[in-house]
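Next come the structures, one after another.
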Structure P
Amino acid sequence: MTTAIEELDLSMGSYVKGITLDDHTFLATTNFRQVKTITRDPVLLQPNARRGVADVDELEHEQSIHELIQRALSSGKKANVPKYRAYIERLVQGNIGVLPPMHLWSGDLMKVINTGGNTYIVVPNGERLLAIDGETQLTAHYALGNAAAVPAEVKEKHRRLPLAAVIHHGIDIRAARQYFYDLNVLAVRPNTSLSLSMDARDPIMQVVGDVESGIPFLHGRVDRQARQLTKKSAKVVTLQALRQMVINVAKGKSGIQYGARPAPLEDVDMPELTTVAGEWIGAFFNTFEREITNREEFLAATGPVLAAVGAMGHDLLKTPDYTRGQRMTTMLESLRAVDWAKGNHWDGIAGGYTLTGAFSVKGTKEVAYAVYNALTNVESGAYHRVRRSTASISPAPVSASATA
């Protein structure tokens, strides 16, 4: 129930500004300076957490309730805290980003008051709200606030950073558990490709965007949402596969291991990567347009092949620009000898046959190394197996730098 008053009685507790959504839900606008007074560091609520003697009974009571409405701060959730802390620190310092509202809970019904045209919910002194959603974020805020190595000015900016919170009050533990389920289980996470396409901070994605826009063949033909192309898709490559190609141009075949994860790029000249990736990937797609667009019969557009071709481009990245054109011509001539048709010659390299007799391509991480070997290692049997004829073709094994 909302009460109208003229003056605030600050002795009542913490006044959190916001708007009332219903009798048990309050949308608050706050900051970490205030959040620290109405919550507790979730680390202290974990089993076997170190606690001071003075507040041990109170903390044990909160911890027993915490177990009923939250999962433990362990495994992947615990590992995500340092990453979230670093994200918040970058956000505080002006990087683009956004923090979702935390959902905080109390079983007690709290007083909501209107005064001076503003609405406040009053969290009584000593009351601690528990997070039923956003606990990793809350833990990351405490971690940043407690970090000794963070400069004082950054901590002050963090304390004043606007935060949103939904405060659920006057509902029992059973309802809080249901809220946890609804907020965490019913949500549908976007797939990897869509997530990657939305990440404006990923330097690789900036290169991918430049590569895509610089290759006319790819205009309007990159699927930004699907993990893999359907048989009837008019697209020719997924965003995830194109990103993998660019990573492999940057890192060689070792880039295959990163998949959708960020790859270390400290040693990479990004403008040079953009140039080389655009030239090499564009040359491949333009040279093998027929094989790439006919996915029913050919393997050229499959994830493992694209990843291997991208890794071949790493050799060009290490080649002086005055000889790069000739090197690329030689590599393309070698690939022209490849029989991209699905068949026995790719069995055990890119995939294998199903019980129904269809050729099935395996996952990129599983077979891209074998495909790379077949495309580049002239001394391997696989190199000769996948080619129609190598008698008149100059082999184009990659240099040692591309196998790093």
Structure Q
Amino acid sequence: MQVDQVDQEIIQRIAALDVGKAEVVCCVRVPGPGPSARRMQEVRTFTTMTRSLLSLGDWLAELGVTRVVMEATSDYWRAPFYLLEDRFQTWLVNAKDVKHLPGRPKTDRLDAVWLCKVAERQMLRSSLVPPPAIRELRDLTRYRVDLIGTRTSEKQRVEKLLEDALIKVSVVVSDIFGVSGRAMLAALVAGERDPKVLALMARGSMRSKTGRLEEAFTGRFSEHHAFLLATMLNRVDAITADIATVQARVDTQIAPFGRAVTRLDEITGVGLTTAQTITAEIGVDMSRFPTSAHLVSWARFAPGISESAGRKKGNSGTGHGNRYLARVLGEAAVAASRTDTFLGERYRRIARRRGNKRAVVATGRSILIIIWHLLNDETTRFVDLGSGYYDSRVNLNRKMRNHVRQLQNLGHRVTLEPAA
């Protein structure tokens, strides 16, 4: 055992894990024997197999460890975290917060020792790890997104294949995987090559495009293309069935959080699927976020700050946050921009001055603030302020000056006279 000088504001019994795929290096620091202010340190290595990790937990319990800290290393942290979280105060920390000093040797053992020393002095913050029920729901919603992305890629392969066969149906039909489009594609696979016959399979409003469809189906679609198209369509159908299965599971798992989902669904631009994803990503317990600003900062929807010697540097961006949450918030912001509501007007006002990308981030930030208030207080209700909210708050003199300036920029000389 090694000993070193004790510090005052420290956690008395703490452990730190350097987690890899096959091994976990654990460093434990506890008070030494006797009244002397000395601390003892021990480092052991365990495998990441379940039995070995349970032995690790037993060893830490014998030493009276109260907090276990580990870095978020890929997905390898999950096994030790899940096995230890019920027995100890288990913290997952961002690797950026525990960077090594320049020139410090890099080994698994030194990593564990350094992490333990930093953690015992309470110089780290824990990352958000939701409870098991939310984690399971998050796995389902993320897999649903991944499946939708995979199906989209397969549909794009179908379009490329048709282009290779000189079949230009995607130029005429906005969605070749609709009822009419699928019937035409199935006929191509079955051996139908007559453009007139294929064009007459159009349904509904597409019947008016039979002439263009006949021209679009004039190409060189061969048996080779038919084989590939059949395989791709089977893949699309199989993935669609998987998405439906996962969605049914999501509906079952999210039932305990149905009230929260319903309340989030009321926000402008947030649909049922988006509300489910948001619930899975941030949970329903807002105690981890003391204020809405904490939630916005965690999600990386707050503007970055970079200042030195009293001077602000260029735009430092928002940083990289939860990509699944950022995606649905961006979609909700774009959907809100098409509405005659407060969020829609907020998007349009910012887009005119700063561009669409910044408008998406700003509107997404507003949606996150609304979400925090709805989940933090069940008595809070979402009320749209209306698209005229900004106009009602604008000072009349400022509004008048803005109109005058706009006319002057257009080359007019403006003279104002009060109305009688």
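Values quoted throughout were computed directly from the atomic coordinates according to the rules given, and no laboratory measurement underlies them. Small disclaimer: the values here were computed from a predicted structure and weren't measured. Cβ atoms are built from the backbone, for glycine too; each structure is taken alone.
Here helix-only ellipticity at 222 nm (-39500 (n - 2.57) for each DSSP H run of 4 or more, over all residues; to 500) was calculated and came to -13500; which of the structures P, Q was it taken from?
P
Identify the structure, out of P, Q, from whose coordinates mean projected area of the Cα convex hull in nm², for residues 39-222 alone was calculated to give 15.1.
The read-out was computed on structure P.
Quick check on the output: 11 is relative contact order in percent (Cα under 8 Å, 6 or more apart), derived from one of P, Q. Which one produced it?
This value belongs to structure Q.
Which structure, out of P, Q, was Cα Rg over 2.2 N^0.38 Å, for residues 207-278 alone derived from, given a value of 1.13?
This figure was derived from P.
Supply the structure label, taken from P, Q, corresponding to Rg and Dmax of the Cα atoms in Å with the calculated value 28.3, 94.
Going through each structure in turn, the value belongs to P.
Thinking only about mean count of other Cβ atoms within 10 Å over residues 239-246, which of P, Q has the largest value?
Looking at the calculated values, the largest one is P.
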